[in-house]
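The numbers here are math on the coordinates, done by the rules we state, and not lab data. As the structure is a computational prediction, the values presented were derived from the model and not from experiment. Cβ atoms are built from the backbone, for glycine too; each structure is taken alone.
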Structure 1
Amino acid sequence: MNARQLILERRSVRAYTDQPIPNEMIEEILEAAIYAPTHKLREPWRFVLANADGQVRYVDQLMTLLAKRGQLDQKTDEQRQMMRQKFADVPVYLTVLYEVQGTEDQQMEDLLATAAMIQNVQLLATELGLGCCWKSGKHWFTDEYAEMIGAAEHERVAGVIQFGWPALIPPLKKRTAARDKLTHF
């Protein structure tokens, strides 16, 4: 499969089988993904992998964190159990951290380099037949979550990538044509 095909075939997969993914497979993806462009070769990323037994602990701690933050207060027991099951149905969680050091420009460069590396991860996973989904937002971009996964004081969460063997691959969602967003100078 060429690069264009990989880009066009990548999907945000959210439904997975229960087939395990070996740590070596994730490590293989990461070893290639880190060749993303990185300003002055700072390589600002670090990874926290929750797979197999670690995934069970991860889901338990995530649910505890959500409860402490009051995000489960308005949910019924059944809704809480459904939420736990939704998290538990994801075979692998990979939290991607990046360093927040240096000037404001350097911090922006490091975040952008990390985002490019995450896209590499997604493309490499697609090439191997894995499904993945880059998650961000209220569950992940908090100090409490960063502490839960052991982030250093100078690290921030760039996102959480969920991995699994796809149970369902969603259809391609139409994009706005690039020419409609292109301005010639």
Structure 2
Amino acid sequence: KTIASDKQAEVVLKDVKVAAADVIDMDDKTASRLRNMATNLECAYLVGLAQKDFEISVNYAKERVQFGRPIGSFQAIQHKAADMVTDVDGMRFIMYKAAWATSENEESQDMDTAMAKAWCSDASRRVVAHGQQIHGGIGFTKDYVIQLFFRRQKRAELFWGDGDFHRERVAQMLEI
């Protein structure tokens, strides 16, 4: 199991015979495009996860009363919510751009996908951290759903390369 409590599996194929006609032959460009598709799907997952974390956190901030008023009326909470929605919107935009470039087989698809995964990995981490802070102590208990977003974000951040991995890819493509 991962930090997200999801089950992982390993499939071992030993002494399996495959006819030559059934072997999938793909060039590097096709393999790269398939990796981009999978990475873009992970970005889409992170966008959805961050969006839902944001929605739950804003609703909680409207309902949770402290010092006689909803915690959402405090500027610190408002700023966290503003940062969250800004990150979610940016994630969605860059993910759409990368997915479009890959679906259209654009020359920019490798760069767009690397930038999207770097941004979505980091931005989603910020969103779930703000969600945890808005929820306070209850956000860390397994009795409340928000902790699951934190766990699933970390798993998704690492799949298909984290932000550092993809920033390095971008730097290589920039030839610097």
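When relative contact order in percent (Cα under 8 Å, 6 or more apart) is computed for each of 1, 2, the one that comes out at 38 is 1.
Quick check on the output: 12.9 is mean count of other Cβ atoms within 10 Å over residues 34-41, derived from one of 1, 2. Which one produced it?
Details: 1: 12.9; 2: 18.1.
It must be structure 1, since only it matches.
For which of 1, 2 does Rg and Dmax of the Cα atoms in Å, for residues 50-129 alone, calculated from the coordinates, equal 16.3, 56? Mind dumping the intermediate values first?
Numbers: 1: 16.8, 47; 2: 16.3, 56.
Answer by label: 2.
Structures 1, 2 were shown, and helix-only ellipticity at 222 nm (-39500 (n - 2.57) for each DSSP H run of 4 or more, over all residues; to 500) at -23000 was computed from 2.
So distance in nm of label points 7 Å out along Cα→Cβ at positions 18 and 122, computed for just one structure, reads 2.9; which one of 1, 2 is that? The partial results should precede the final answer.
Working: 1: 2.9; 2: 3.8.
The structure behind it is 1.
Work out which structure the value 3.2 belongs to, where distance in nm of label points 7 Å out along Cα→Cβ at positions 26 and 90 was derived from one of 1, 2. Derived from the structure labelled 2.
Could you figure out which one of 1, 2 the value 0.40 for FRET efficiency 1/(1 + (r/R0)^6) of positions 82 and 114 (r between Cβ atoms, R0 = 30 Å, to 0.05) was computed from? Before the final figure, lay out each step's value.
Details: 1: 0.40; 2: 0.60.
Of the options listed, only 1 reproduces it.
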